[in-house]
Structures are given as structure tokens and as C-alpha cells.
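Several structures are given next for inspection.
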Structure P
Amino acid sequence: MEFLKNHHVLAGMTESNATQVDITGGQSGDWISLKGYNRLAFLIITETWAGGTSAVSLQQATDVANSLSDAKALTYAGYWTSTTYAAEALPAWVKTATGTLTIPATANQAYMIEIEADSLDADNGFDCVQIVFATPGANADLMQCIAILSDPRHGGDEAMVNPVAD
């Protein structure tokens, strides 16, 4: 029961409430606010992957509607990857100087991008994050993306902060 007191789990991307998202033409996730949390991780699982590669990047903005159209890139240091679902397989850490994960044309892979709230441009009011998938090509490329917020700024039994509202 303690996990959900300290973590907020939600879809990183939604497409008509489907569990799978087709990123054939490229897709952007929902904006997620870090006002109530210190950490955010995106868990990406590729499923049917018939196309090419997809570059995954993060954007930051000052509100969950990006009402000021002020979104800008958010660089991250690396990501976790696992090329097998075997229970004994440990994920590998991959550093990236560009802050971009490139998903290869391979199905059934898992990736996790982790960021801390203090990596955002808080001095200028940036506290919201969006995941962006570039188009991998014209094929049906299916994946799932789950956002996990953790290290809440509220304490104990206080109500969780809604991360998709400002």
C-alpha cells in the first residue's frame, strides 16, 4: 500500500484511451506537472515495430496546457534499456550527450528515462514535461508509455497532487 502513497502512475501518452499507441506519424505525450513531485520516469515498451527508428526527446513548459507556447528542450543524461524480458536480465544504463533516445526498429524492448524536477528551468517557471516521439516511418509502430512520478513534495496521508492540472 505504500507504493501508491509515494508514486503517481499515469499514461505518458493517450490515444483514445487505448493501451497501445501508434506512433507512425510521430506523437507527443500529455504535459505532466512536477509541481508536486521531485522525480519523473517514463517507461517505454515497444510492441509491434515494423518501421524505422524513432528519436525520443523531452520538452519542458510553464504549464500543462503550454498556453504560452514556450516549450523548449529538456536534456537528460541517459536512459535505461533492456533488450529482453527475462527475469534475470538487468537493464543497462546508456549515456546520451544529446538528451535523445533513439529507439531501433526492434519489437519488445523496454526503456526508461528518468529526470529530476531540478533539471527543469525552474528559475523561469518551467515545471511541466512532455515526451515526444519522432516518426519512425509509415508502418504501424505500436508502443506503450507510462509516466511514474515519485518523491512527492506532500507528506504522509495528504492528498496526491494532480500532475495533469496546474
Structure Q
Amino acid sequence: MTKPGKRDHSSPPREQRSPVIFLLAQVGAHAASKFGERLKQIGLSRPHSGILWNLDFAPSITQRQLARLLHMLPSRLVPLLDDLESKGLIERRANPHDRRRHALHLTNKGRTALEQIRQISRDHQKDVLTALSNEEQRTLGEILQRLADQQGLARGVHPGYARLSQVETERKD
């Protein structure tokens, strides 16, 4: 309890605005966490959903190409692909001209899961952005895309994949 006339410094006053960069990080972390919780309900993780999403846009991509696209070490991607394959969501097909290369393909079950992910994503976006009008959402999307482009972020690729690779590298040091 604070004395009269003294302010409790344990938390900032409600009227104080946080820096924009903090708000971006705060809302982003919150949204990512909540999205992960929704995906768990269908037995998937955020990395799984991104892989399925990318395989839909780049059918027959090789494991090595996908690792490059996601800025991941191939050794970190393989267990995620193994999980998806064991769930029957993807299949690896050997290249008839080079058996060392495997092309990745969504299965029918994988396409169904991707449709569930898309619905979860739509519902999640609606819930997270409910305080904004449609016009404000469009404007926010344009501004965030400009920022992402300016920062050199690959469109459609979450930078968290690179973090998965960094964790492995840090463990080796």
C-alpha cells in the first residue's frame, strides 16, 4: 500500500503509453501464444502449421529447399517433417533422377489439416483484431507489411524458424 500522495511504481499508470515497438512485441507474442493454443486442439504446433502452409504454396519442394526457405538448419527441420509424416499429413517422395533428394507433398489428410489451420487462423485473426474496424485492420496490415519488407523479412515465413536453428547452434557452442 502506498502513502497518500505517493505513486505505486510497481506497475505503470494506465494512462501511460508504451513504446510502439514494445506494443508490437507484446501483441505479437500474445497472438503467437494464443494461436499455438488453438493449434494444439488439432494436434499441431506453430512450426507444423507453417510447414504445411508453405508446402501448399510450393508443392514438390525438397527438404533442403524448404529448410533454406524457412532459414532453418536441415537437421532441425527433419524432426518436424518426421512428425508430420507420422501423422499422415505429408509424404516424402524420392526424386526418380536423384534418390538422395526427397520432394515433399501434402497428403489428402494434410490438405484437410491445412483447411482446419486456415479456419483457426481466420477465427484467431477475428478475435485478436476485434477492437479494430475493417478499415483499421486493412491499414494495420499495410503498415506491418511495409515494416516487414523494410526489415528484410521473407513474406509468409515466420522468423521463429530461424530461432529453431539458432537454438541448436547455441547448444553446440
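Quick one: log10 I(q)/I(0) by the Debye sum over Cα atoms at q = 0.11 Å⁻¹ came out at -0.60 when computed from one of P, Q, so which one is it? Answer by label: Q. When helix-only ellipticity at 222 nm (-39500 (n - 2.57) for each DSSP H run of 4 or more, over all residues; to 500) is calculated, the result is -20000; to which of the structures P, Q does this value belong? Answer for the origin of the read-out: Q.
Compute relative contact order in percent (Cα under 8 Å, 6 or more apart) for each of P, Q and report the one that scores greatest.
When relative contact order in percent (Cα under 8 Å, 6 or more apart) is computed for each of P, Q, structure P gives the biggest number.
Readers should treat all values here as calculations from the given coordinates under stated rules, not as data from a laboratory. Note that this is a predicted model, so its numbers are computed, not measured.
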